[in-house]
Structure 1
Amino acid sequence: MRQLLAIGAMVWLLAACDSTETTENGIEYQIHKTEEGARMVAKGDILTINMLVHVERTDSQLFNSYAENKPFEIPSDEPTLGSVFSLLKKGDSATFFVNADTLYSKSFRQPLPPGITGADRIKFQVSVTDIYSQDEIRKKIEMRNQEFRLSDSIAFQQFIGSNTDLKSTTSGLRYTVIKSSNGKKVASGNKVTVKYKGTLLDGRVFDQTKEGQPDFVFNVGQRMVIPGWDEGLQLMKEGETFRFLIPWNLAYGEFGSGPIPPYASLLFDVELIKVENK
């Protein structure tokens, strides 16, 4: 009997530790792991967080930062999730459920995607890896940016040193002619068709045109592409292939884009297929 009572008490305690509660704005949540004495989330903080997000009804995955172990930063006062974030501490893990209509209208500010209804519940499984105040996050970002700038500067100079045939424009754009032609020269406003391959200076390919897929078409000088492209294409003639070394300030700048990190100089091989007037 005592054993049965002890087992019953343990089951009750485990259930109580993992019981569901509800925030003031109606978000159902469970905090699974919490660390005594850990830093509590405060108003205005930035969280570094891992997150797995599913549609509960279909179990379809919307987002997963755990897969590549790449936690991301999110404000603690995020419009929909802030009421849960305010209850967490560094090292905590939690599960919570948010109404899809509320999430997409308040946080994403976009219509519901196909396959998700307004009544669906979106399941979040999160873990807080770190917490920063506004001042702390600014210092962290600046230190990270200094590392990006230094790394890029070293790689840029090394590339120039080992590619002495590169020519330079007044803006700092570097280029070399791989294949020359007597075709029509590009002018601002021309519509051009190109094939290209873009790599980081460490050799990683981040984008390229592929066989069997459409070539890239755009109007030069209309800010449809990065500044280095608008300038570089106007050095080319139809039928030519150039290699461009584009410094970060003529590429995606201090913020980067997708697989391109902040302060990243880029290397492009560009084949100019066709030049057309407006």
Structure 2
Amino acid sequence: MGREAPRTLRTLSAAYQVGVEPADYEVIAVDAGSRVPLDAAFVRSFGTNFRLLRGPDRPSPAAAINAAVRRCSSAAIALCIDGARMLSPGIIQSMTRALLAWKEPVVATLALHLGPKVQNESMLEGYDQIAEDRLLASVDWMADGYELFRIASLAGSSRSGWFLPISESNCLAMRRDLWDRLGGLDERFVSPGGGFVNLDLYRRACLGADSLVMLLGEGTFHQFHGGVATNVPFAKHPGVTFLEEYVGIRGVPFEPPQTVPDFLGSCPPQATRFLAHSLEQYAASLRALGQ
């Protein structure tokens, strides 16, 4: 992810994130066997609170992430399992507020794809890294990260928006005690990219936490990088294989958690179309229930 990682790291920096200082949090970039490894000095160039750890070279990142978490001493953990996901600029401040305000929360964000459609579809219509570079150049996201909402679409896992259940969160936070109690990521998920390992963690966290806090007006934005699940046509999607692995581990098919969330945040002007979509989807679900 030599093209994508610098943007992801920039969006994690205190120069981009609002209301935080480098001393408030640490960013650990975990390199689990990249063909062109990340450079430690390059990672540190984004802030004094950045460092690089190298993990086991396995198809699934679960073991590498767990090993990295064991090597830090923070009171809370926020996981972005995909190094190609750019963050909106209020995530770290809002997650910190939620972790302080709720007793034992899991804090979730919405997932979006850069581009006009979910990338499994847009790639069939010519969307690629070159098209994405032009798209990113069309907005001043480095000055205002909320501009990313203007050039994005909802990921499949978040297709209904903020007010209905999602399948996973690609930037998920919890206190260290909850992470330890859950055992972190389940290393039995060995499929490339981890398969359903992130969905599994999100479900277990929602069921194990006292509260689910959804951050309004924030999200992560997936860059096109040839991802094993995000950047293949749906006809070739490995979802069936991932589901079989999940059933083999858990004994039942995966179901998104139905935990009713609390909400924290506000909606920037650039994201109002996603807020409108979320309200429409929520209203449709109420009508379907006869309410």
Structure 3
Amino acid sequence: MTFQPEQLGRTGQELASALRELRKRSGLSGVRLAARCNMSQSKVSRIESGKVRPSLVDVEQILKALDAPSKMVEDVSALARLANTEWQNLRELRRKGLGSRQAELKALEASSTHLRYLLLSMITGLLATSEYVRASLAHSPVDTRKAIAGKLERQAVLNDTAKRFTFILTEQAARWPVVSPLALAEQLDRLSSLTYRPNVRIGLLPVGAVTPRTPLNTFTIYDASLATVETSTGSLVLRDARDVQSYLDEFSGYEECALFGAEARAKLTEWSAICRS
């Protein structure tokens, strides 16, 4: 199915209407459909009203229970995929204001227990020094003051010991010269100090590290419920359980190959010394 990125995440009501009409055509009541799908009747009702976003597995169960024709299965499954995937255009984010983006991220972090980050080219704002944060936004064509303040404010979430954070950085992400060499040395020292926190794990993938696959994008996973994938023009938000699990599996592969603890601190100290030299 061909679609425009802007369609992603905006087909929820279309999906709800399609499922509702299919059920009515089949002659099944919501109660009988729920029984066939091993769902509660209230969940079926919320799906059909658009109050709940069904997963692809939910949709597959419903279509099978309704004995939907193959063409309808194909069309509705495509709608379900679009409804569970959102495209956040960078131009649109800039128009709204980058500060609002920080508020969205803060809300995601507040509602999650285990957050996982794969960082390919830069250090994320949660780990960054104030100088690094400012430099990372220096080329933005819009006012970044609220975004800078938001990034620094979000770092307080690391103090919540009820949450777990796992960051995996490539050597390029850690050493990319976003700031001057001395400022980068301070940034690397900060990374090293954060490795002592009991709820923060920072892993490194030095150049030459053998990994089970080649990472293509920076991504973040919030628990097992949502994953965001960054590109140069925006980001994808994935909510389907199978998509999220795919990124969890990929992350686990890199985690097994990364340097943590004392090994990571030794490498960070080495890179910091090179910057100071």
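No lab work stands behind these numbers, since they all come straight from the coordinates. Computed from a predicted model, the values in this text were never measured in an experiment. Cβ atoms are built from the backbone, for glycine too; each structure is taken alone.
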Read-out log10 I(q)/I(0) by the Debye sum over Cα atoms at q = 0.13, 0.15, 0.22 Å⁻¹, for residues 44-179 alone, computed value -0.71, -0.94, -1.45, structure in 1, 2, 3
2
Entry that produces -9000 once helix-only ellipticity at 222 nm (-39500 (n - 2.57) for each DSSP H run of 4 or more, over all residues; to 500) is calculated, selected from 1, 2, 3:
2
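Using distance in nm of label points 7 Å out along Cα→Cβ at positions 76 and 172, single out the structure from 1, 2, 3 with the greatest value. Don't skip to the answer; put the middle values down first.
Values: 1: 3.8; 2: 1.7; 3: 4.4.
Once distance in nm of label points 7 Å out along Cα→Cβ at positions 76 and 172 is tallied for 1, 2, 3, the winner is 3.
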Please state which of the structures 1, 2, 3 yields 6, 25, 29, 20, 13, 6, 1, 0 when P(r) over Cα pairs in 10 Å bins from 0, in percent is computed from it.
3
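Where does the value 16 come from, among 1, 2, 3, when relative contact order in percent (Cα under 8 Å, 6 or more apart) is the thing being computed? Mind dumping the intermediate values first?
Details: 1: 16; 2: 23; 3: 20.
It must be structure 1, since only it matches.
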